[in-house]
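Throughout, read-outs are computed from the coordinates displayed, never taken from laboratory work. Here the structure is a predicted model, which is why all the values come from computation and not from measurement. Cβ atoms are built from the backbone, for glycine too; each structure is taken alone.
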Structure 1
Amino acid sequence: MPYVNIKITKEGASADQKAELIAGVTDLLQRVLGKNPATTVVVIDEVETDNWGIGGEQVTIRRSRGQ
């Protein structure tokens, strides 16, 4: 039973986009590894940019500078 955890910053991914990610990852696991889609679990965690750091600083700060 594959378990995939996708972590993205919480910046407005739509329900349709999340559904496409879930379907796409499930399809990829079936095509590449032969995994059963009925037992494939995909979880999307949305993380506030204050709680996501890159290079020692919060993404919120990086984005405020246009990075």
Structure 2
Amino acid sequence: MNKINQIRTVLNIVFMIGAVATIILFFTDVNQTVFFYVCATSIIIKMIEYALRFSQRNRQGGKL
């Protein structure tokens, strides 16, 4: 399970970078399409991390 935890950590870091980039893009004068792509990518990365966490919890019988 250590490998999954490492993947989750990397995904969380990438998500946080994407979230900061989304906030910066929101307040700058940039094309809205770029903002939406960065935001959507960040959300999808977080969903993948959540799915890994959820599947890991189910394999351990509900305990993390």
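Of structures 1, 2, which gives 1.14 when Rg/Rh (Cα atoms, Kirkwood Rh) is computed from the coordinates? Please report the intermediate quantities before stating the final value.
Working: 1: 1.11; 2: 1.14.
Comparing all candidates, it corresponds to 2.
One of 1, 2 was used to calculate FRET efficiency 1/(1 + (r/R0)^6) of positions 3 and 27 (r between Cβ atoms, R0 = 25 Å, to 0.05), giving 0.10; which? Display every interim value, and only then the final one.
Numbers: 1: 0.95; 2: 0.10.
Source structure for this number: 2.
Matching task: -11500 is the computed value of helix-only ellipticity at 222 nm (-39500 (n - 2.57) for each DSSP H run of 4 or more, over all residues; to 500). Pick the structure from 1, 2. Spell out each step's value before the answer.
Working: 1: -11500; 2: -30000.
Of the options listed, only 1 reproduces it.
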Item checked: With distance in nm of label points 7 Å out along Cα→Cβ at positions 19 and 51 derived as 2.6, matching label from 1, 2 -> 1
